[in-house]
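Nothing in this text is a laboratory measurement; each read-out follows from the coordinates by a stated rule. A quick note: this is a predicted structure, and the numbers were derived from the prediction, not measured. Cβ atoms are built from the backbone, for glycine too; each structure is taken alone.
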Structure 1
Amino acid sequence: MTVPSLMQNHQRKTYVTQLHKVYTEVQQASIQYMTDRNAVNLREAGLTSAAKIKEFTLNYFKVINDCGTGVQAPCFSESYKNLNGVSSNTKQNWSGASVVTLASGAAIAIDKPNIYSKTVDGITSYYGHMLIDINGPQGPNIGGRDMFYVEFYDDGSIDIEGATPSCKSEGICGGSSLKDIRDTYYNSHCKASTFGAGCFGKILNDNWEMTY
């Protein structure tokens, strides 16, 4: 392999390692939040308002900067590129979300997990949107590399839209396998998305490897 290829592979592994740390931190915080309230999911635990999601991030994560609800500096960069090289100004206000920088240097914008719902074969799952920039405003600021758009489900898991808790735990995926749902979303969104929507599912399907 050439030196540039080796460097690219190393960088991809670094991105995935950092992404996995955020993934684990969110799961651990969610489990602790539910345990503290003797609840079976985050909705039952009361995580259903902007005030509660802010309380959740500030009390259950190691936060070094609270950016309110703005997906902008200093927590996020004010512009990102997609994998096709197209740049977009991403400064925006996520009303109701909590936007913070974690001690690891990652930035998250996390919405309460009861805003949206999806019903598959009679089972309804609830979720909210979430952005993860694994190194905050530092480069490369590319969707699918250091920036990821995911869904935050009310069981505390992070995945793509359609990968509901019932799909993951019971195999109820609306006629398609979980792998198919993730791959389909990746193919239609990842490379063209400024925030890297769909890229996370591909990483999960490929056992925490960035193969694209």
Structure 2
Amino acid sequence: MNDLDPNMLIALAAFAGYLLGSIPWGLVLTRMAGLGDIRKIGSGNIGATNVLRTGHKFLAFLTLILDASKSAVAALIFIQFNEVAGIVAGFAAVLGHNFSIWLKFQGGKGVATSLGAILMVSWPVGVLTCCAWLLIAGTFRFSSAASMGSLAAAPVITWWFSGNTTIMIMTAGLAVLSMVRHKENIVRLVRGQETRIGQKKDKTE
């Protein structure tokens, strides 16, 4: 693969990352457990937060890990060839999670998958972004605000920590994508209708 044309390598990274990210682990795991279609429960999303609404904490934890791993594995495979290929693969995996080909281009909101990609391309930035999520969530008790706020902070963290322009572009793209996917949450936050972490009908993931 080292002999591949650079443009072909980037295209392959995008394609493979998207397909890997498209695997809807939340839906797969809940169906395997006999819990039916996760899209008909709670918020209808396929992420770990909605899986948690089934009452199966282990399945929710496994979904979180697998969703994060999709982008991390994609980035890890292609970053062996060059940094840009790894970043493209990780970002494409987030797109796959959010707009899965297996779910008629529907999907989750990509928070765990975004964090997995960031952790793989720059683990210090990833760790600090996770810390930002915990800080915002602990302060305001809104998962959606923590998700958007931490990903919005990621480009700033990248600039402060390494100044890597390529990773800054990636994290900025993930931040914008997160806000687009959380548009309904933004409306509820503005109206004071968003549910807090721990409440019954939290619809943030």
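Computing mean count of other Cβ atoms within 10 Å over residues 17-24 gives 22.9 for which of 1, 2? The partial results should precede the final answer.
Numbers: 1: 16.9; 2: 22.9.
This figure was derived from 2.
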Which entry (1, 2) yields the derived value 3, 13, 20, 20, 17, 13, 10, 4, 0 for P(r) over Cα pairs in 5 Å bins from 0, in percent, for residues 81-176 alone
1
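By the measure FRET efficiency 1/(1 + (r/R0)^6) of positions 9 and 97 (r between Cβ atoms, R0 = 30 Å, to 0.05), tell me the structure among 1, 2 with the highest figure.
Values: 1: 0.35; 2: 0.85.
Ranking 1, 2 on FRET efficiency 1/(1 + (r/R0)^6) of positions 9 and 97 (r between Cβ atoms, R0 = 30 Å, to 0.05), first place is 2.
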Work out distance in nm of label points 7 Å out along Cα→Cβ at positions 41 and 57 for each of structures 1, 2, then name the structure with the largest result.
1
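Looking at structures 1, 2, which one was helix-only ellipticity at 222 nm (-39500 (n - 2.57) for each DSSP H run of 4 or more, over all residues; to 500) calculated from, given that it came out as -22500?
Values: 1: -10500; 2: -22500.
Among 1, 2, the structure yielding -22500 for helix-only ellipticity at 222 nm (-39500 (n - 2.57) for each DSSP H run of 4 or more, over all residues; to 500) is 2.
Thinking of 1, 2, which structure, once distance in nm of label points 7 Å out along Cα→Cβ at positions 65 and 153 is computed, gives back 3.2? Don't jump to the answer; show the numbers that get you there.
Numbers: 1: 3.2; 2: 2.6.
Among 1, 2, the structure yielding 3.2 for distance in nm of label points 7 Å out along Cα→Cβ at positions 65 and 153 is 1.
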When FRET efficiency 1/(1 + (r/R0)^6) of positions 49 and 193 (r between Cβ atoms, R0 = 25 Å, to 0.05) is computed for each of 1, 2, which one produces 0.30?
1
